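Please find the structures below.
We did not get these values from a lab; they are worked out from the coordinates using the rules stated. If you're wondering where the values come from, they're calculated on a predicted model, not measured in any experiment. Cβ atoms are built from the backbone, for glycine too; each structure is taken alone.
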Structure P
Amino acid sequence: MRNIRIHLDHPLAAGSELELPAQAAEHVARVLRMNPGDPLTLFNGDGCDYQAVILAVGKRDVAVRVERGEAVANESPLRLTLAQGVARGEKMDLIVQKATELGVARIVPLLTERAEVKLDAARADKRVAHWRAVAASACEQSGRARLPRIEPVQPLRAWLDSLATDGAQRLALLPDGGLRPNALRFAEAGGLLVVGPEGGLGERDVAALQAAGFAGLRLGPRILRTETAGLAALAVLQALHGDF
């Protein structure tokens, strides 16, 4: 039987009974057509899967009981932050979804010199909430029990000014970068990877990154689209230095 995993933004504990949120309840009752007595897995991002059983199914309500919690140890030992220049439309959804599946620890949506997406504060907040839901769905599918942290949308320079000196490897994906992935060495703090939007990183962006200690990383001889570049880099770094 397929393992149905559902993310809940709610405390979970063995023996507790609760109602699933409306969207999750509709998915369980109307899409999956599950019945009382059927098992499912709940998680809230604390690193555990909680085995549960359905108690009752109504037209709009599903009641469940948590049976037990089990720690999930499938997070990558390589802590990577993807600082992604905000891409248009569904491209950003794709990046968030696949980066989550690839084990990224944090995603920072950046406004850069050549950004084609313009967001006011209200729209930015809505997009971040949407991306967090996309990441939660990707965790449901991929088996992760910890959600990647998705930061608010922010200008590149403001993010650079906020960075701590923690030993993380600082990298910017550039077509003419001097570093190759197999030459890197990561400390416990992991790495920060900056990827430009559709138009790439501008000259002022690159100068700011270099001043902040970021080195140029080059994947190969071809220029990749923004929705390909970061994901390809994450996969390569996981294969060389992570858990692939």
Structure Q
Amino acid sequence: MDLQALLDNPPKIHEYKGELIAWCLSRSILDFIDGYVNQRSRTLETGSGLSTVLFALKGGSHLCITPSQVEVDRIQDYCKRHCVSLQNVSFRVDFSQNVLPEFGGDELDLVLIDGGHGFPTPFMDWYFISSRLTIGGILIIDDTHLWTGRVLKEFLLAEPEWKLIEPFADETAIFMKERSYHPSKEWIDQPYVVQRSELLERHVSKFRRGLRLLRRGQILTLARKVAKQLNK
């Protein structure tokens, strides 16, 4: 089986509105994984799905972290029926925030963050694996159309140690780790946090100035300032 055969007959792993469906990454992202990963690769994903079967097909050492034993059972059943070896695939049935702090494996060549998307799960996934990813390794963040994924993408865009690889699907970001990186930087050394903090301070200052004008009864002056901002 290859990627095309997998897409022609995708595993129905996820349940949605009472039905089993085959959610998966976009074709461009799957093509990237298919071309990048080989038998020597060390990979990890949070979440499970069609990507898990693709990692199995590539034959490298892969760890899949998911809290759903049912999804693991469906993947194993699909692979058994289609003669896909899971010999080099390990499953940890638990939440990623419980598994990753104690992750003691080798350095990783590729990580896919596609598990929980609620705050703060994607940030925690990134925090615990970023220092384990080898220099030159690949980080894939799915669902960047959601707030958590978007903020993580914007944060890494400002970090000089990470390089965005383009073009790819709008809902997924692929980064390469170009230099050694540790996520415990202070905020002053994180450009995204500095920029957003300065922007917040400007907004707070404008709000305070507006309150002072209201207290003084200078409604016309306040209206002119608001109109000026709207016309910028």
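A value of 3.0 for distance in nm of label points 7 Å out along Cα→Cβ at positions 20 and 132, calculated from one of P, Q, originates in structure Q.
Once mean count of other Cβ atoms within 10 Å over residues 44-51 is evaluated on every structure in P, Q, the highest one turns out to be Q. Calculated for structures P, Q, distance in nm of label points 7 Å out along Cα→Cβ at positions 164 and 188 is largest in Q. Where is mean count of other Cβ atoms within 10 Å over residues 92-99 largest, in which of P, Q? If we compare mean count of other Cβ atoms within 10 Å over residues 92-99 over P, Q, the biggest value is for P. Starting from the value -13000: which structure in P, Q was helix-only ellipticity at 222 nm (-39500 (n - 2.57) for each DSSP H run of 4 or more, over all residues; to 500) calculated from? Clearly, the read-out refers to Q. Determine which structure produced the value 20 for relative contact order in percent (Cα under 8 Å, 6 or more apart), calculated from the coordinates; the candidates are P, Q. Comparing all candidates, it corresponds to P.
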